[in-house]
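Colleague: These are the structures in question, set out in turn.
Values quoted throughout were computed directly from the atomic coordinates according to the rules given, and no laboratory measurement underlies them. Computed from a prediction, not measured in an experiment: that's the story for all the values here. Cβ atoms are built from the backbone, for glycine too; each structure is taken alone.
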Structure P
Amino acid sequence: MKLAFYIVLAAIVLALVAAQVGLLSGQRPGDIGVRDGRLKPPSGTRNSVSSQAGLYPNHPQRTYATIDALPLKAAGAAHSLKALEAVLQEMPGMTIVEQRPDYLYAQAQTRWLKFIDDVEFWVNPASNVIEVRSASRLGQEDFGVNRKRVEAIRAAYLAAP
């Protein structure tokens, strides 16, 4: 019984040490961004959400990944992205990495294990919405973390002036 306790304790300590030195953060995907009016497709496993999942009808995670885009605010795209930027700046662990007039890329880092998820927003001029994609870099299951994050962003964004 004592041995099992020490093994579990050692595993926890090793995981925390690995996290602190960046071993659990993964690498930034090289294909982040907008290409031909599309954000990167959803992940092949249950660790991402995308408002453009419907563009990939045969994708194995289409149903799981589907999430609504954000509506543009009445003041237009520039104001909408500024409001979104303000929301992201207030979120713990969120860092805005890239910003253009129609695109915003951020990284969300978990507190203890320092996992990093990639979060993208793109103003789609064809449908007048902000497309969104949020995906974990590591693992095959996110336990709904990306969906919860996007819905928290949505709630704060909709509440913002």
Structure Q
Amino acid sequence: MDIIRVKTAAKKHIALIAHDGMKQDLLEWVTFNKDTLGRHFLYATASTGKLIMAHTHLPVTCFQSGPIGGDMQIGARIVDGGINFLIFFWDPLQPQPHDPDVKALLRVAVLHNIPTASNRATADFLISSHLMEQEYTRFVPDYMDRIRPEEG
């Protein structure tokens, strides 16, 4: 399988998402890391982004709410190369009406080999990495040779 090298700039494009039961945890994490996050481009689903902006005054580009397509919008931006870092505090104990969208978003993040944190501990390790402030080259498998042409 071929590998595609994708350069990620020192200034990252970071998506911030949290399910309702995890919003306070994400807000505390963002507040603690405000200075670092302020040096990057931030994106979020609607209510998460509004919460972050109201409490930290960081600029955040907001998409739709997750259940009405925001997760899919962020997934599309990952595919297009517009988002290259995902912090998604999802609630493992609460079923979500948009679970298929959540699964699709996480699948796209893995396919495109972007740094992804689903909890505070992992987010702490990612944001404190020396790679956070420098250019980084991701290696993304070229999956096209594994996709069969449609029959017919």
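Colleague: Figure out for me which of the structures P, Q the number -0.42, -0.81, -0.86, -1.08 belongs to, where log10 I(q)/I(0) by the Debye sum over Cα atoms at q = 0.15, 0.23, 0.24, 0.29 Å⁻¹, for residues 88-135 alone was derived from the coordinates.
Modeller: P
Colleague: If Rg and Dmax of the Cα atoms in Å is computed to be 17.4, 63, which of P, Q is the source?
Modeller: P
Colleague: Compute distance in nm of label points 7 Å out along Cα→Cβ at positions 104 and 128 for each of P, Q and report the one that scores greatest.
Modeller: Greatest value across P, Q: structure Q.
Colleague: For the read-out relative contact order in percent (Cα under 8 Å, 6 or more apart), a value of 26 was computed from one structure; give its label from P, Q.
Modeller: P
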